[in-house]
Each structure stands twice: as structure tokens, then as C-alpha cells.
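Values in this text are rule-based calculations from the coordinates and carry no lab data. Not measured: the values here are computed from a predicted model. Cβ atoms are built from the backbone, for glycine too; each structure is taken alone.
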Structure P
Amino acid sequence: MKRIHHTAVICSDYKTSKHFYVDVLGFSVIKETYRQERDSYKLDLRVGAEDQIELFSFPNPPRRVSNPEACGLRHLAFEVDDIEQKFAELKSKGLTLEDIRLDEITGKRFTFFRDPDDLPLEIYEQ
């Protein structure tokens, strides 16, 4: 295997999540597809130079288990050049972020916030 091609996220409210990932986080749309037979949208988003998120909507998806943490995908982390700048930018857009912490293993700073469906997201200093 060469790399991770994409990460898939299922949302409960397509319009809200599309706004969050495109307008708030600033990811660009590669392609948007409505699949009538499944009453489902698939939105391919560009993250950075090569990475992708596939945002899916389905009618009535079950809620994600968040706390206590369950087995499975824990969170998505996005690398940033300037964590202070990105923190301030996301705060100015109305997001609630945890305090910036130091990763004691790598010496890098990071913080967490949540998407509209309570998926934990992280920004991690380069």
C-alpha cells in the first residue's frame, strides 16, 4: 500500500455538514453526486494537495458512539503550519475548540474540536 486515498465520513444533515467542511474548514469540492436510488449525497472534498474526504449522507444514519470512546476510528487530524492562526480562525467562525496542548511524545502542539455530528477533529502543528 502506498498511502491513504481518502477518509469517508457519514453525516446526519448534508447541508449543515457541507457548509462546515467547505465554508468553515475551507476544503474544496472535487465532485458532488446525488445518488437517487439511495437518497444519498457523496461529496468528494480536497484536503491539502492530495488528500480527500468523502462526505456521505444517508437517511437516518445511527448516531456515532463518542463517549466513552469505542473501538474503531478515533478522530481525524489535519496538519497546519501555524496552530495559533488556525485556532483563532476557527474560533472566529464560531467553533468551540479545546485548549492547545503539547504532545509530550513529539513536542508538537494540537487541539480538538467537533464537526456537526460530534466527530472529533484535530488540528496538529507541523
Structure Q
Amino acid sequence: MMRTMLKSKISYAIVTEAQLYYQGSITLDEKIIQSAGLYAGEKVEVLNLNNGQRFETYVIKGEPDSGVVCLNGPAARLGCEGDKLIILSYGAYSDEEIETLKVKYVELNESNRIKNSYLA
């Protein structure tokens, strides 16, 4: 049996911009993507701490060290510049894989730079 489990979590990403007339997605600083073990095009769940919205979209790679967290397309209606987000990714794992699963946690500072990153 395969179970859907948390693979990575990015905490306290701050929306830097929203682009309504763009194909739907979330653009993230490439360094954040790498630290969380994400790939461009990967499905993520986004939780907005300011308004309670939860939505799914996919990742677009942004400039490294830019601090960009941009809501694109319809997602731009679900958050505003300055909102704090939690971004989650999941994977399908067998019961055996779950025994050794390590989740990647990435916490960002007020400038969307990596403050803390660890496996647990």
C-alpha cells in the first residue's frame, strides 16, 4: 500500500507579488526550491496564514537569491503582497519507506531567505 505523506514544508514565506494575468502557479526563489527538495512543475499545497485560504498549484523556478514568492494566475486572488504562507509538498511512500522517511523543513526570515533548514 502506498500512503501520501508530507515530504517538505516551507514556513513563513512572504508573498512579494501577485501576477493575475499569468498561467497559474507559484514562483519561488530557486534556493528555496533546492533547500526544500522541490522541482519546477511539482505540485504543492499553499496555506495562507493571513486569510485561511488553502490551494494547490505547481512550482515555477525564480531567480536564485531574489527572495521571490509570487502568486500567479488565479492563485493571485488568494493572497496579497505581505501575506505569510506555508508551502507543503507530499509524496507517495510504501510502509517500508515511511519507517525511514525524513521530512525537509525550511523556515524563511522576513526577506524570504533561509533562516533554518533541517530534516526530521
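Structural remarks
- Comparison of P, Q by mean count of other Cβ atoms within 10 Å over residues 26-33 - largest value held by: Q
- Taking relative contact order in percent (Cα under 8 Å, 6 or more apart) as the criterion, the highest value among P, Q goes to Q.
- Structure responsible for 16.4, with mean count of other Cβ atoms within 10 Å over residues 10-17 calculated and labels P, Q on offer: P
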